[in-house]
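In the part that follows, the structures are each spelled out as structure tokens.
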Structure P
Amino acid sequence: MVEEKILFIVRHGKSTQDYLSVSDIDRPLKDRGIKDAHEMAGRIVKRDLYPDVIISSPAVRALHTAIIFSRVIGLQADEIVINEELYLADYDEILSVIKATDNSRKSLMIFGHNPGFTDLVNLLSGLEIENLPTTGLAVLRFKAAAWSDISKKNLTSEFVDYPHNS
């Protein structure tokens, strides 16, 4: 049997910039961001796709998006790992976090920020997207036994979805 790794790349939901005294890392989701996170998580459930583990940026907007997804898909809160390295990371830093994932995990969902997430989707897939929108989601499947082996060369399927894509 060929081993497979499934990577879910999710950009955080729409956040507010209404509070000038709140630092970037503490910016909360807007109501639309909350609604979109529920919608996109529901789409994953309809496709019968479930991650084994979630890794999130510590930013409030990313972590809140991750919590909504975990509740909708039925993943326990203790399966959410907060990784400081994902906060505003570039694609190399994000890829390092992914490749350090325990190989017993078949599927991984990560939550974070642009431009790193858009760059990562373009690096690992045959897609050339200009921008992964807020609550945008890319699902990439790889023929690989180890997370350290994932690359565009062993990509077997890909798709991108986002809230206003209907």
Structure Q
Amino acid sequence: MNALDSVAWPPAPITTERLVLRTPEPRDREAFIELYASAEVHTYLGGPRPRDELERELTGAPERWPGSFVVTLDGAMIGHVLLRRATQHHRPAAAGKVDLGYLFLPRAWGFGYATEACTAALDWCAEALPGEPVVLTTQTANTRSMRLAATLGFTEVERFHAWNAEQWLGRRR
């Protein structure tokens, strides 16, 4: 069962001041490969995946599932925002809650796009699943992600050690 099976999917594209959030399409394949193969993007996520492996695995359109939003600027993909149900392999404090994840291409960093896109996705989630708490996990060393979590209104639930680093778990109502 998918994380957000109870919501109507796909929704109409979400338009913000500068961005559009929509479901993945075949034209996003190259941007997804670039995103997953980027050493910069995966500094705090266990490292990038080999490009040739991604080329073989992502043969068509990226998977479309409830809560998966491609973020576009002027029609081009610059990131991916994902809302999914946290499972038991996550921290006990997160299990069963909606988990926010995001990845943006390095060329899109520093312009406020992540804040704008995540805010729009969280607003959509609040409307689709009223009252659902949302969690976010990031490495404490990832200062950009820590700042984004604070800007989005997440407050610390706990810190823990996993994947050879200190992790931060925040919650937003």
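We did not get these values from a lab; they are worked out from the coordinates using the rules stated. This structure is a prediction, so every number in the text was calculated from the model and none was measured. Cβ atoms are built from the backbone, for glycine too; each structure is taken alone.
Supply the structure label, taken from P, Q, corresponding to FRET efficiency 1/(1 + (r/R0)^6) of positions 21 and 141 (r between Cβ atoms, R0 = 25 Å, to 0.05) with the calculated value 0.35.
It must be structure Q, since only it matches.
Shifting gears a bit: Comparing FRET efficiency 1/(1 + (r/R0)^6) of positions 37 and 157 (r between Cβ atoms, R0 = 25 Å, to 0.05) across P, Q, which is largest? Display every interim value, and only then the final one.
Details: P: 0.55; Q: 0.20.
Max of FRET efficiency 1/(1 + (r/R0)^6) of positions 37 and 157 (r between Cβ atoms, R0 = 25 Å, to 0.05): P.
State the single structure among P, Q that was used to calculate helix-only ellipticity at 222 nm (-39500 (n - 2.57) for each DSSP H run of 4 or more, over all residues; to 500), giving -7000. All intermediate terms of the calculation are to be shown ahead of the outcome.
Numbers: P: -9000; Q: -7000.
Here the read-out was taken from Q.
Same structure, new question: For relative contact order in percent (Cα under 8 Å, 6 or more apart), which structure out of P, Q has the highest calculated value?
P
Can you tell which of P, Q yields 0.55 when FRET efficiency 1/(1 + (r/R0)^6) of positions 29 and 133 (r between Cβ atoms, R0 = 35 Å, to 0.05) is derived from it?
Derived from Q, not from the others.
Among the shown structures P, Q, from which was the value 9, 38, 40, 12, 0 of P(r) over Cα pairs in 10 Å bins from 0, in percent calculated? Mind dumping the intermediate values first?
Details: P: 11, 43, 37, 8, 1, 0; Q: 9, 38, 40, 12, 0.
So the calculation was done on Q.
To which of P, Q does the computed value 1.2 (distance in nm of label points 7 Å out along Cα→Cβ at positions 53 and 85) belong? Could the numbers behind the result be given before it?
On the way: P: 1.2; Q: 2.9.
Computing distance in nm of label points 7 Å out along Cα→Cβ at positions 53 and 85 on every structure in P, Q gives 1.2 only for P.
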